[in-house]
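Down below are the structures I want you to see.
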Structure 1
């Protein structure tokens, strides 16, 4: 199929958004856990089907495979929309549709993850300097706190401002994506205040 022959009209955009949502609905964490014989990430660990929880349940190989799958779900629709020459608003909307699919996957009873890796894929594919800056905020916050949820919330609080500065045409889908992601962290916020949030600090030595 020659993708260059496809015209970016309303039916094409609708098909792109629907396809992005369906792609986002493919849960990498659940599939990887089944392949590795691990517990269902929706019912074990933090109960979140994402790479961080898969790391806790099955270690680095399973987590990296999950991370790669989740990132690609955000990258591919954005690259296809850019290839078709769509306006940046619709390119961002395609990425948002994939992110929404991750949050509410039709294939897994709408029980999805928080969408951090997929959102990173969207941001990097849409505007790599914004993706790089968002990643730097994530890394810096994680280096201090050792808590991935805090790093994710900090990074995606900053991300919409970067798009407002560098790519305002794509700003509103990014604002909505950021708000939904932070909202999905409501349990993490509660656990942070109660001191129950899981991090990656080494346990104290008994020596």
Structure 2
């Protein structure tokens, strides 16, 4: 754990929190010994930190553009990429090695570590970590990236495919940790589905998959 603490540039007072944050449920089912509860907390802390950064950095932007930036910065692809860049995959305790580099797992572990930092060191330490690894991502995008749903709508119009139609497929998990599965229909193309912690995120994933089908790109 000493090497990991150097990577994240934070020394834990309670090392067990970091151990918990890097332990997958496949290895330990006990909720107080795996990362699930810390991931729940860290997800919210990350959201608050990123929101505050965007609010201060872009004082002239309207809510819609701030939201576009926010979605791109807290989506699983971005969070897991940060985790992989920091090498968190080397420290995850799993029962099955195939789980280690799973995108969802990488995202969850990163959020769990943020949650652990928040509990151990407080909000300011959590902000310090997020700022260190997300500020560069913000600086790279001078213009707000278009989210997948917006790009799909525009691409569908250009290709005369009509309007995308989204629908709830199913919901699973607990009240505190729900997972939504949403579908998107477009013309006579195969239906695409996405999953997320809320309906909007699930729709974004479904839209991104539909874009890959019709040859569109988002995030530019």
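Descriptive notes on the structure:
- For -22000 (helix-only ellipticity at 222 nm (-39500 (n - 2.57) for each DSSP H run of 4 or more, over all residues; to 500), calculated) the corresponding structure among 1, 2: 1
- Structure responsible for 1.4, with distance in nm of label points 7 Å out along Cα→Cβ at positions 20 and 172 calculated and labels 1, 2 on offer: 1
- Of the structures 1, 2, the one that 1.16 was derived from, the read-out being Rg/Rh (Cα atoms, Kirkwood Rh), for residues 36-99 alone: 1
- Structures 1, 2, by FRET efficiency 1/(1 + (r/R0)^6) of positions 116 and 148 (r between Cβ atoms, R0 = 35 Å, to 0.05): label with the highest value: 1
- FRET efficiency 1/(1 + (r/R0)^6) of positions 60 and 188 (r between Cβ atoms, R0 = 35 Å, to 0.05) derived as 0.25 - corresponding label from 1, 2: 2
No value in this document is a laboratory result; all are computed from the given coordinates. Remember, it's a predicted structure, so these values are computed and weren't measured experimentally. Cβ atoms are built from the backbone, for glycine too; each structure is taken alone.
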